[in-house]
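Presented below are the structures under discussion, each in the form of structure tokens.
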Structure I
Amino acid sequence: MTLPIVLGSTSPFRKAILEKLQIPFQCSAPNIDENAQPDENPKDLVARLAFEKATEVAKVHDSSLIIGSDQVAVVGNQILGKPHTHDNAVQQLQNSSGQVVTFLTGLCLYNSHNHTSETIVEPFEVHFKDLSTEEIENYLQLETPYKCAGSFKSEAAGIALFEKLSGDDPNTLIGLPLIQLIKMLKKQGLDVLSLARQS
């Protein structure tokens with residue numbers, strides 16, 4: 001039995017990444033509290049939220065393979081959230097200037113048929129250039145990334161802010177580690193290339 005795949009996310013970025021595999025899937029919005037628990041470190045936070053998103057979606061999608069994912073950007077031990085305003089975005093980019101920002105992406109594949117799951121946390125490092133006030137302002141006016149963690153869109157002009165990128169899978173930075181997901185699906189008996197060819 002081939003279980004249907006459900007992406008537990010409404011993120012257009014994650015949807016676009018998963019579409020690269022050319023496999024059939026549907027999207028379902030998880031409704032969970034995404035706040036960190038007291039003394040919870042960033043790695044534990046994204047692992048827990050990825051799992052909770054998947055299990056929440058499982059309540060309405062039985063006998064499915066459900067993908068949950070969550071991501072935070074971290075400088076030192078400080079989590080960078082979504083800035084929401086221009087002033088907050090300026091502050092975030094000033095703080096990231098010349099620094100290494102680590103993106104931690106939690107990924108969970110939950111089988112709602114047999115109630116088993118696998119969860120991993122995939123890191124990806126972004127090395128920022130030393131940014132001038134003018135560069136920050138020009139970038140924010142260009143892309144208004146106020147709903148993006150860390151105040152930039154790496155898949156667009158945000159690449160101009162970086163010195164280099166370090167990680168195993170560039171998709172991780174945008175929010176969905178495909179290489180790890182393909183391995184997880186394989187363990188569940190799904191070969192991505194075969195599935196894509198059949199669809």
Structure II
Amino acid sequence: MTTLARDHSSVSVDDYLANEDGADIRHEYIDGQLYAMNGASRNHGLIVGNLYALLRPLLRGTPCQLFANDMKVRLRINDQDILYYPDLLLSCDENDRETYYCSRPCLLVEVLSDSTARIDQREKLWAYQSIPSLQEYVLVSQTARVVQIHRRARDWALDTVTDGRVRLACLDVDVPLDVIYEDVRAPG
């Protein structure tokens with residue numbers, strides 16, 4: 001995530017949402033400032049697609065909605081509005097149906113890259129913990145078979161999975177690492 005250098009004036013949430021709809025470049029929003037999003041790698045796209053393809057059929061007949069890449073999560077921390085684009089967002093709250101964002105997700109997933117890992121592991125972890133509905137925050141490496149899970153039920157303690165399955169308690173499902181990393185090539 002990099003800041004836009006052309007204009008440092010504050011942008012309202014309404015203007016941000018209006019301009020972000022259909023924009024060529026996506027931006028995350030932090031207290032009136034816009035931050036351009038970097039493009040995703042092949043491995044990133046495969047991991048997000050693999051998770052979406054596995055989880056989406058499990059949601060049929062439930063109030064849950066799953067979004068990949070394009071749905072924002074909106075937070076309000078210390079009187080600041082923040083809107084991020086998580087790689088996967090799951091909301092099971094039937095009242096969480098804004099057009100351009102969700103504010104009550106139960107699961108958020110970020111696929112780590114060299115340029116975003118520090119933000120995902122620190123800034124977003126801290127920010128996401130403020131969401132009362134959030135049960136799990138999952139970080140997936142695209143350079144190694146490593147999945148990190150922070151769970152509210154464990155006071156946000158870190159669980160690391162390098163073999164076997166990842167337990168997603170909010171969906172009551174175990175996700176095999178082999179599925180998450182299907183067709184993903186090790187860097188090299």
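Throughout, read-outs are computed from the coordinates displayed, never taken from laboratory work. Treat the numbers as computed from the prediction; the structure is a model and nothing was measured. Cβ atoms are built from the backbone, for glycine too; each structure is taken alone.
Assorted remarks:
- Which of I, II yields 17.0 [Kirkwood radius over Cα pairs in Å, calculated]: II
- Highest-scoring label, criterion being distance in nm of label points 7 Å out along Cα→Cβ at positions 98 and 114, among I, II: I
- Among I, II, structure where helix-only ellipticity at 222 nm (-39500 (n - 2.57) for each DSSP H run of 4 or more, over all residues; to 500) as derived comes to -4500: II
- Structures I, II, by FRET efficiency 1/(1 + (r/R0)^6) of positions 74 and 162 (r between Cβ atoms, R0 = 25 Å, to 0.05): label with the highest value: I
- For relative contact order in percent (Cα under 8 Å, 6 or more apart) computed as 16, the structure of I, II it came from: II
- Test item: Cα Rg over 2.2 N^0.38 Å, for residues 82-121 alone calculated as 1.95, pick one of I, II: I
- Origin of the value 19.1, where mean count of other Cβ atoms within 10 Å over residues 66-73 was derived from one of I, II: II
- Among I, II, which structure scores highest (criterion: Kirkwood radius over Cα pairs in Å, for residues 50-153 alone): I
- Among I, II, structure where distance in nm of label points 7 Å out along Cα→Cβ at positions 34 and 58 as derived comes to 3.6: II
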